[in-house]
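Read-outs: derived from the displayed coordinates by stated rules, not from any lab. Only a predicted model underlies this, so the values are computations on that prediction, with no experimental measurement involved. Cβ atoms are built from the backbone, for glycine too; each structure is taken alone.
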Structure P
Amino acid sequence: MSVFKKILNWLPALLWMALIFFMSSQTGLGGPEWMSVAGHIVEYGGLAALLYFALSRTTGLAHLKIAALAAAMATLYGLTDEWHQSFVPGRVPDVMDLLTDFSASTLVAMSAALALRRVTKR
């Protein structure tokens with residue numbers, strides 16, 4: 001696989017990470033708690049799915065290993081995102097947000113792995 005194709009496989013995940021960074025840079029994103037939780041689920045579930053795609057296209061790892069790696073990478077990015085928020089006026093890091101990021105990324109990545117594992121075994 002060419003370097004250009006590898007970059008194209010990773011580009012969606014990198015753009016999604018840039019969007020998360022941009023959203024975390026915004027001040028005054030108030031609202032009900034459920035909206036914050038839903039936002040984290042969409043952000044980090046989506047990131048895990050995009051990381052899963054990139055890893056599955058650029059590595060030779062098994063589905064469950066890719067899922068674990070995608071979930072770990074998304075969670076680590078969530079950790080850096082919470083740290084980043086500590087520098088944004090009006091924003092604070094939150095352990096519950098990180099737990100939501102971990103839960104969403106793990107659920108999505110493992111679901112993808114199990115679904116694709118079933119499909120490829122047939």
Structure Q
Amino acid sequence: MKKDALYFLPRVLGVLAILFMGLFSADCFGEYDSFGKMITCFVMHNIPGFICLAALVIAWKWELIGGIIFIAFFVAAGIFFDSFTDNPASLIVISPFLLTGALFIVNHIRKSGKRNEIAINEEAGG
């Protein structure tokens with residue numbers, strides 16, 4: 001089966017969003033004196049990124065479940081950062097996760113529709 005842009009777009013967007021989140025952990029390297037404290041800070045700042053990476057691995061195999069996880073991550077981050085009431089600027093940071101989740105779900109639905117179309121054509125003899 002040939003892969004098209006809708007297959008790769010949510011995957012690339014997910015990777016870019018995770019890398020963008022990881023960029024915020026770079027401030028740990030100038031903040032502490034000891035190497036151990038820097039690594040601890042770096043790992044703690046990247047916990048959401050690790051969770052998103054796990055969601056991306058799941059979404060790569062099961063698009064519907066992964067899409068739901070990405071949308072749930074968007075909602076959870078929106079609640080955590082008060083994005084929906086007091087801090088609308090944080091929507092810029094978390095909105096790629098909503099878009100990624102939606103694209104995974106759209107691709108899953110489109111792929112399911114093609115399978116049904118193929119099955120109907122095979123039953124009809126053409």
Structure R
Amino acid sequence: MPFASRDEALGFFGYTTWGRAWADGLERRDGSLWPAFDADVMVAALTESAERSYWDEWRRVACRTLVVRAGDDGVPEGLVDRMVAEAPNAHSAVVADAGHDLHLPQPEAWRSVLEEFLDE
């Protein structure tokens with residue numbers, strides 16, 4: 001950091017859903033691209049989520065729940081399958097051609113998936 005351009009950031013983060021999400025989260029300051037967050041706070045939050053399992057809490061979710069995954073290289077399909085298998089009322093859906101913030105590039109598809117779930 002900083003990055004001179006979005007392409008430079010993508011070269012560092014990778015041309016994946018996660019890499020694009022990180023690159024798109026940068027803000028221009030002083031002619032360069034910087035994180036739009038406090039790096040120490042982000043590292044602390046990611047460290048906690050990487051070190052702690054939340055499966056016990058997930059298994060206790062009793063209400064109907066929809067897990068929506070981007071159709072490209074976002075959250076691994078196996079993880080979504082496990083989430084659906086381990087929560088009593090979990091369902092899943094995929095929004096194709098979408099990235100990390102799948103509701104932004106595919107708002108109609110996101111709304112369709114959500115409305116179908118809510119109509120059930």
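For the structures shown (P, Q, R), distance in nm of label points 7 Å out along Cα→Cβ at positions 24 and 88 is largest in R.
Given a value of -13500 for helix-only ellipticity at 222 nm (-39500 (n - 2.57) for each DSSP H run of 4 or more, over all residues; to 500), calculated from one of P, Q, R, which structure does it belong to? Considering all the candidates, the number was obtained from R. When Cα extents along the principal axes in Å is computed across structures P, Q, R, the figure 72, 34, 19 traces back to Q.
Comparing relative contact order in percent (Cα under 8 Å, 6 or more apart) across structures P, Q, R, the highest figure is found for P.
Work out which structure the value 17.9 belongs to, where mean count of other Cβ atoms within 10 Å over residues 48-55 was derived from one of P, Q, R. Matching structure: Q.
Among candidates P, Q, R, the computation of semi-axes √(5λ) of the Cα gyration tensor in Å, for residues 16-63 alone that gave 31, 13, 9 used structure R. Highest-scoring entry among P, Q, R, by mean count of other Cβ atoms within 10 Å over residues 56-63, is Q.
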